[in-house]
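Below are structures written as structure tokens.
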Structure I
Amino acid sequence: MPLDVDLYWSFRSPYSYLATARIVALTRRYDVDVRLRVVLPLAVRVPGFFEHVNPLWPPYLLRDTMRIAEYLGVPFGWPMPDPIVQEWPSRRVAAEQPYIYRLVRLGALAARRGRGLAFADEVSRTIWGGTAGWNEGAHLAEAAARAGCDLDEMDAAIARNAAALDAEIDQNQRELEAAGHWGVPTMVFKGEPFFGQDRIDLLVWRLRQHGLRERS
């Protein structure tokens, strides 16, 4: 039986994006089942969050994520548009959010259907990999298709099941906090949290202690 890992993940988190390709590679190499657990980003989960953070954080985050992407050799650019609509320089999050709720519900639906990690990989690569206007034209539909999903059918499904999907997303957040963390990406194995894109190797070390095997 494969080992099971829960991956708590956000479409607005650059660190989630930067971890995803390596987690996909992990599942291809090893007999491990990574289950996507999407959560809402802090920007909409905690009212006023970005209005009170240290002003040094946003420029540092951009510098850090750009150099990690360069180090990993993956395409990276701040999304255009941002999945979260924010006002600058106040950093106030707008009341109307046309992108993030759709993305999170789509991710939750893909996870229900066993395509969560593939969907997160392809869609985050489109959003964070430098595709201007990722929300327009066929960009998202093509990303969904590469993950084995039909975007039009999924959009219809989330319209019918929004309340149930939102309940799952809220439950994911509660389970993340119950495991001992609040941020993303966080991988949880047997109740132990591994927070951050720089903890994947540590997770593999722990999995090996529990009999992790390479796929035949």
Structure II
Amino acid sequence: MKVLLINGSPHNEGCTYTALNEVSKSLLKNGMDTEIFQIGNSPVYGCLACHECRKTGRCAMDSDCVNALSDRMIKADGIVVGSPVYYAGPNGALCAILDRAFFSSPKELFAKKIASAVVSCRRSGGTASLDRLLKYFTIANMTVIGSSYWNIVHGNTPSEVKEDLEGMQVMRRLGENMAYILKTFEATRGTIVPNEIEKPVSTNFIR
């Protein structure tokens, strides 16, 4: 089974990567395949609300990594999103990417997938950032995996992150928990029929 880990930092091997890599090592140890997807530092666009994706199932802006990432997310059995903390929130570029990826892709393609998020911060803002990322999963009928503490590591450099022994343990346990649930899902495949997802109902508060 395959888990996609998304590095939402512009630095390929910085603090966020260090956290994700610890999760990845734990997943590999437990028999999972993993891929770390780097969003990099190329410019990305926010959603233009053009709604072209409603016709095609893909974002109309194809000059950045969004559609390539969406394809990988749809194929993966599990997803872990990682981000540094900027002003008590996730990286803005990552949020723009995830906004478009989740909005443009049919939600039923994410339903029943396993997901989690991790954040890296120097000092504070971790729980607010984690909450923002988890909302992408809870709106898409996904199963969110936790650990032994909030999925946060602390440090200003990769070496400092590695010194956060509790944080690194949280990353390893997250990988173990995710692998366990994925194995459980795989073991019951074909014996338990997933519930049919109701057609979405949209209610406007202002009439």
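Laboratory data are not the source of any read-out in this text; all were calculated from the coordinates shown. In this text the structure is predicted, and so the values were computed from the model without any measurement. Cβ atoms are built from the backbone, for glycine too; each structure is taken alone.
Tabulated values for the structure
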{"item": "Computed -15500 for helix-only ellipticity at 222 nm (-39500 (n - 2.57) for each DSSP H run of 4 or more, over all residues; to 500) - originating structure among I, II", "result": "I"}
{"item": "Percent of Cα pairs over 17 Å apart, for residues 55-110 alone - highest-scoring structure of I, II", "result": "I"}
{"item": "Structure from which 3.8 was derived, distance in nm of label points 7 Å out along Cα→Cβ at positions 87 and 143, options I, II", "result": "II"}
{"item": "Of the structures I, II, the one that 9, 35, 36, 17, 4, 0 was derived from, the read-out being P(r) over Cα pairs in 10 Å bins from 0, in percent", "result": "II"}
{"item": "Entry that produces 24 once relative contact order in percent (Cα under 8 Å, 6 or more apart) is calculated, selected from I, II", "result": "II"}
